[in-house]
Structure formats: structure tokens, C-alpha cells
Structure 1
């Protein structure tokens, strides 16, 4: 096995370990596309983990330097500074698919700034953050999932990423609060008369639920926009995009069923995910 092939398998394992829900679906793509997904996902994963888990700014700088070397094709035969396997696979992918490096640098910069977290003053700032950490990933994946992407295709990928991130925020309000973070904007909290300290002490109020539903509607509208324009993707990718949108949309429903709980992370059950998967597999006539 060549080192490049070994590197792709390394990235595949990372995706399986971190994203069990979707790695199996992406594995249904043709080999060239699925390998590219593994590589791009793994780069985004180590960018996120560098600060979120390891608080290692130096490592994030090394990742950025490696990406710049790949972009400019300078000294890429030498060892990379961050992760040799991931960057080798990513460099190979970048020779096969057009890479939106600007979106990747926006992701890196957003993660870098996230270590100095302060509450967002406005909803616009919150959505800018959602774009920075997740909309960018949607944009990065587009050339792999669409042979002839248009402006609408990139907007679709951006919308899906933002909706996924906003859903994560709405799922994790309690957990984030206990980690010293409130992602809901000051503007919206004040407008709805919600004080998060009181909410955590007394449980979700009607005012909080209305605020939560305001954001949930934004995410749900984005999911619907994505699902209504699946034709912008290659046929073999549409199944995966719809699966992601429907599973994540279900997180919002599960949070409602749990009465907007702050005390536990809500999940979509394995049974529910398998049900959605089987439904779509039948609809798209997917063969494994």
C-alpha cells in the first residue's frame, strides 16, 4: 500500500470514528469522491480539535502553513508540520478537485478567534459564526458533490452547513452554558426578555421556548431550501445531502420532545436514523 493510499485510509478511519452517522453514507459515493470527502473532513476535524479540544494555537498555525504550502504547491514533497497522513491525502485531493482555499482560511480564522469567545451582539454576528465554522465546510465539499457547481450550488452548501451548526447550538444550549458560552445573541435574548442564568436555575421558560423556536425556524427554513434544490448536486450525492438534512432536522424535533432540556444532550435514536436511511435508500434506489 502506498503512503498516499495509507493516508486516505487513515482519514477514512477518522471520519468513521467521529461521524458514524454519515461516514457510511459518504462511502456510497464513487471512490474518487469518497476519498476526497475523507481528506477534507479530516482537515476540518483537526482544525476544529486544535482549539476546541487541545487549545493548541501553535498546532493550528502549523495546519494553516501546511494548507498554504499545498495551495501554492511549494515544498509539498517535504514533511508537513501538522499531520503527515491528513495533509498528504488533502494534497492529493487538491490535485483532483478545485479547492476553495478562501473558505478553508475562513474556517481556520473563525476557529482561531473562537478561543477568545465573547457573546454575539446580534443575530447577524451569530450567523456569521455559523458560516465560519460550518458554512465554510459546506462550500469546501461542493466541488466533490457537484461536477459543474454554480453560485446556487455553493449557496446551497453554505445554507446546509449553517443550518447544521445552528442545530448543534440549539441542541447544546445547556452544555455550552456550563462551559461558559452562550451562543444565542444578546440582541435576541433582550428582545425576548430571557436571562440565561434564570433559565438554568428554573428550567426553560415560555419566553425561552419562543426564542429557541425563532432560531429553529431559521434552521428549518434552511433545510427546506436545501431539500427543494437537490438538483444542484450530482445524482449520487443527493441521497447523502437529504440524509444529512433530515437527520439533523430531527434533532430539533427531539429537543422539542425533551421540553427544550438544558440537562442532557438530545440525540436522534439509532432506530430513527436507520428508518430515515432505509426510507431514502428505497426512494433513491441506492445499492450498497
Structure 2
């Protein structure tokens, strides 16, 4: 008598439904006039999408991919936090009605530090020239501003061996893996942000401005005051957004366009001293 193996769709559906329920519970904290989180106002996260997902939550469908990213991030964060055995995980911070939950806050030997854990399936290794890395950095800097702490760490877990993009066309993207490709693993970056650095005040003003814009848009049901993404993020994020058509049917006022075109402070020479070696 043979060993019988068959697909078990019933268990798969049960697992997906339970994960979907957990993810949906987390999303409920971001509907309507719920508190504004740091992740809502990051320039790379699209503030207009944050508006639409709060006003039209039913249109922001929960996909298998979004659940996968949620589970991967949650499990990675939990495992690394437990293994590191340092600090307090997911403590809540507030500043000017902005809410934040840093992954780890540590006070070992009287030296306060904030640690932000990231997990990616990207084949590319990230640095200051990459918008994803800049988003990680900005999020950490926001936390340092909210706490007055000077030192932080960005720890990135890479899930796959390094891949390099060859080209892309209408059929998709083409990658190759070199023989000396970097292996899966963790790469950490130390960030020192002095309390007297003028960039603190600039970024603090940026945080407050973006929070006020989002609250004002929600209060007045007016998305036109919020800036759209610009290139290159526009091409990579907008086409897959559930609010793509709605967003481009709505206008963007002149002030919002000006804000979108502002030079990123990380592009100003001397703001960041990044040394990969």
C-alpha cells in the first residue's frame, strides 16, 4: 500500500485566514483619524496612500503577498529580538501627536541606543544611494529625534544570496547571481546623530509638517494638499497601488507639487558621512 500525498487546501486556507485576521487587526489601528505613526509620514511611503487607506479601507485589499511580508517581518523581528537579549521591544513613543514603536530600545551600561530591525528579500545589498536604505535611515533618525538619543543601529537581514539586475523590459526583470555573490545574512550600520546637529531641527520640522498635512487632509477630506511620489519611486510603487486610478483622478495643488520636488536633505553634501568600509 503506497504512502498517499495530496495537496491540503483546507489547512492552507485555514492558515491564510488566521494570518489574514491577524494582519487585519493590525490595519484597524490605521483607519480614519487614528493616531499618525512615523511610518505614515515617511516621504518614501506615499502620504497620499496613507490618506486613501484610512478613508477607503475596503479598497486597500489584503493580498497574500502583503500577508507574507507581514509575517516575515513579524517573525524576523521576534526571533532577532529574542536572540539579541537586549533592550525593550516595541516601546511606544509620542511627540507632537506622532506615535512610534522602535523595535528595540536599549540602555545597557547607561548608554541609550535605538535599534531598528529590517528584513528584506531584495537581492541587492543596500546603501545610502538606495531609497529603501534611506527610508530605514530616516525612520531611525525620526526615533532619535523623538527621544533625544544620539546613537542608533540599523540591522538588515538579507534572506537570499546577492542578485544583480541585468536589464528590465515589458516582460519583466532579468538578474544574475555572480560566483562571489554575498550570502544571506545580517548587516548592521551604526548611526550617530549628535544632539546639536542642525539636521535634527530640519527633520523634526519635516515630521511635524507631514503629520499636519495628513491630519488636515483627513479633517477636510481634501487629498489635493498631499504630494504624490516622484521618480524613481513613482514608477516602482504607483502602478501596483490599489488607489492608483483614484489618486490620479484627484488633483495635486501647487504647494503639494512644490513639496514633492524639494531636495532630499540626504542629497545635500555634508549632511551624511556614509562609509561602507
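Computed from the coordinates by the stated procedures, all read-outs in this text should not be read as laboratory data. Note that the structure is predicted; figures quoted are calculated from it, not measured. Cβ atoms are built from the backbone, for glycine too; each structure is taken alone.
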Origin of the derived value 5.0 (distance in nm of label points 7 Å out along Cα→Cβ at positions 235 and 259; candidates 1, 2) = 1
ask   = Comparing distance in nm of label points 7 Å out along Cα→Cβ at positions 11 and 219 across structures 1, 2, which is largest?
value = 2
key: distance in nm of label points 7 Å out along Cα→Cβ at positions 123 and 155 from the coordinates reads 2.8; which among 1, 2   = 2
query = Which structure, out of 1, 2, was helix-only ellipticity at 222 nm (-39500 (n - 2.57) for each DSSP H run of 4 or more, over all residues; to 500) calculated from, if the result is -12500?
reply = 2
message = If distance in nm of label points 7 Å out along Cα→Cβ at positions 115 and 251 is calculated from each of 1, 2, which structure is the one that comes out at 2.5?
response = 1
key: FRET efficiency 1/(1 + (r/R0)^6) of positions 139 and 171 (r between Cβ atoms, R0 = 25 Å, to 0.05) from the coordinates reads 0.15; which among 1, 2   = 2
ask   = One of 1, 2 was used to compute FRET efficiency 1/(1 + (r/R0)^6) of positions 3 and 91 (r between Cβ atoms, R0 = 41 Å, to 0.05), and the answer was 1.00. Which one was it?
value = 1
message = If distance in nm of label points 7 Å out along Cα→Cβ at positions 35 and 227 is calculated from each of 1, 2, which structure is the one that comes out at 3.5?
response = 1
query = Upon calculation of mean projected area of the Cα convex hull in nm², for residues 51-98 alone from the atomic coordinates, which of the structures 1, 2 produces 3.6?
reply = 1
task = Identify the structure, out of 1, 2, from whose coordinates P(r) over Cα pairs in 10 Å bins from 0, in percent was calculated to give 5, 24, 34, 26, 8, 2, 1, 0.
result = 2
